[in-house]
Structure P
Amino acid sequence: MARTQVLESVHGLTVLITGAAQGMGELFARRACAEHAARVVLWDLNAQLLEETAGKLCAAFGHESVETQVVDLADPAQIAEAASQALSARGIDVLVNNAGVVTGKPFAQHSTGQISSAMAVNALAPMYLTHALLPQLGLQRPGRILTIASAAALVSNPNMSVYAASKAAAASFSDSLRLELEREPGRNLAVTTFCPTYVDTGMFAGARRMLFTPLLEKQQVADRAWDAMLRATPMVLLPWTSKLGQALRGVLPRAAWDLLAEKVLGIYHSMDDFSGRTPAVVQPAADPGRGTAAD
């Protein structure tokens with residue numbers, strides 16, 4: 001299989017980040033600006049937060065090529081339209097599939113709308129967006145696709161049935177795409193799948209600490225994911241306890257693993273008190289999906 005060159009930075013490249021108005025998405029955007037990306041395209045559903053973030057980036061880095069696009073990732077038509085606009089100027093070199101929604105309650109308590117939204121944003125949107133951008137990724141310039149999945153994609157957990165299913169789909173898609181692209185000659189394009197446990201972005205407010213597994217600090221997680229993307233690392237599990245859990249789950253009888261996960265590691269009770277981030281008030285744009293340059 002073809003080997004992809006390691007990148008020192010995204011200097012001179014165009015970066016598109018979903019869920020870029022806050023949390024890890026904002027940190028990825030800061031990293032792109034700090035590394036002098038030629039163009040940084042920020043997608044989010046919340047127009048007000050998005051413009052505020054773009055303004056902070058421009059003030060901090062003097063970056064004249066920060067663009068914002070208000071996009072509802074649950075709507076395939078908006079993804080297609082916004083992707084077309086993002087491509088029209090120069091093309092995209094680095095795609096960060098960061099946006100996500102968390103549902104943390106028994107499956108029976110989910111509405112069909114919540115199920116549809118989680119699957120659409122977490123699983124289908126990365127596929128639709130990657131599909132739209134793929135024809136030009138990694139051909140003229142080095143390319144990268146970074147998909148933020150979750151450790152929940154790799155282990156069953158009460159109160160996470162829908163979220164885990166959506167992230168499992170994202171992780172399987174991302175790593176399978178990596179294998180396909182490694183067989184394709186003529187591309188300098190690498191795919192990284194990043195699977196952390198709970199991160200302190202506010203999305204997992206109320207989640208309980210698991211044994212030897214603290215709530216991860218978002219700056220460290222974002223830096224680790226970004227560096228893995230630059231190095232073309234195929235998959236990252238974070239922290240080390242995730243790797244240990246995968247090994248134990250693979251060798252232990254199911255009943256023994258369930259007992260360990262519930263009584264010792266605390267995995268099966270980690271979402272018992274989940275509250276999640278208080279939803280931000282979404283300010284719709286006058287023309288949803290249309291890109292605007294931030295001053």
Structure Q
Amino acid sequence: MVQRLIYTLLLLIPFCGYGQDEPAAYAVSDEFTMWNLSSRDTAYVHADVAYLRDQPSLNGRVVDSLAAGAMVQIVSPAYGGNKIKGFHAPWQQVAYNKDNTIKRAFIWIGLLALGKQKDASGQLFIYGFDRFIPSTKESPDRYLCSIKLFDKQQRLRSKYTFGFDYAGQSFTESKLLPSMGLRELKQIFRISFLGEACGIPSNHYYAGWNGAMFIELPMRYTVSDAGVYYYEESMLFPSEHRKEANVIYKLIEEGEAHEEVEDLAELSYDIKKKQEKFLWNGKGFNRLPQSK
């Protein structure tokens with residue numbers, strides 16, 4: 001009820017008054033980001049502490065701070081940008097409620113969650129970037145990401161950290177799933193980083209929630225180059241395949257084109273299929289050996 005009231009108050013803010021506060025000295029950013037936030041969108045603070053400024057720049061004066069889980073509403077286009085925590089993101093003006101007062105300030109959107117989900121009890125699941133780690137000879141570019149779960153009173157219940165190998169993915173989405181037949185789990189939070197161009201993979205990460213902590217589940221990915229090849233992984237949980245209790249199936253299909261053709265509808269592939277199986281024991285998973 002409190003969050004609903006806050007959201008209603010934010011919607012009642014006179015947006016026509018924002019134009020005079022937009023900083024003419026700063027260029028509007030036309031950069032597309034994974035946050036993809038527009039005016040009137042709501043978002044949640046992902047960083048442990050987010051500092052807000054009177055200008056869309058690190059040169060702006062810090063005027064306030066918000067803790068992780070706080071809700072804000074976007075009220076401006078994106079401006080400029082700064083590189084913080086190893087990655088670049090623009091600034092946007094937000095409206096928020098603090099001490100029962102609606103306030104406005106600018107936030108570097110890298111401090112906001114990339115996405116959020118709420119369950120029937122009002123628990124809030126958010127995820128976002130913690131920092132960017134450049135590639136080395138041993139590893140590719142990657143983001144250190146985290147999931148945070150808050151109760152209805154905006155108290156942090158749990159945090160789960162994972163690495164995301166970045167290869168040009170440009171879009172992200174999430175979904176909150178039921179236990180899918182895995183014992184001891186209450187929900188599964190799926191996070192996807194999607195590639196929208198040839199040769200850029202889509203990565204899907206799964207984290208199981210047992211009511212006390214998050215537990216890693218197998219991930220999957222897909223990638224393709226139109227007219228050349230494709231590689232696709234799909235996941236089947238016990239409630240979907242209904243074969244073996246607490247066993248996760250990963251189905252893998254790989255296709256390589258016979259030859260180039262002008263009409264992709266006439267394209268034929270050499271296709272290979274296989275599957276992997278993972279046994280869930282209530283606390284983690286183990287990959288089962290392949291049967292001969």
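Laboratory data are not the source of any read-out in this text; all were calculated from the coordinates shown. None of the values given here were measured: they were computed from a predicted structure. Cβ atoms are built from the backbone, for glycine too; each structure is taken alone.
Work out which structure the value 4.3 belongs to, where distance in nm of label points 7 Å out along Cα→Cβ at positions 102 and 206 was derived from one of P, Q.
It must be structure Q, since only it matches.
On distance in nm of label points 7 Å out along Cα→Cβ at positions 62 and 94, which of the structures labelled P, Q is highest?
P
When mean count of other Cβ atoms within 10 Å over residues 110-117 is compared over structures P, Q, which one is greatest?
Q
Have a look at P, Q and say which one yields 0.90 for FRET efficiency 1/(1 + (r/R0)^6) of positions 126 and 270 (r between Cβ atoms, R0 = 35 Å, to 0.05), as calculated.
P
helix-only ellipticity at 222 nm (-39500 (n - 2.57) for each DSSP H run of 4 or more, over all residues; to 500) was computed and gave -12000; which structure, P, Q, did it come from?
Clearly, the read-out refers to P.
Where is relative contact order in percent (Cα under 8 Å, 6 or more apart) largest, in which of P, Q?
P
Identify which of structures P, Q gives the largest calculated value of Cα Rg over 2.2 N^0.38 Å.
Sorting by Cα Rg over 2.2 N^0.38 Å in descending order puts Q first.
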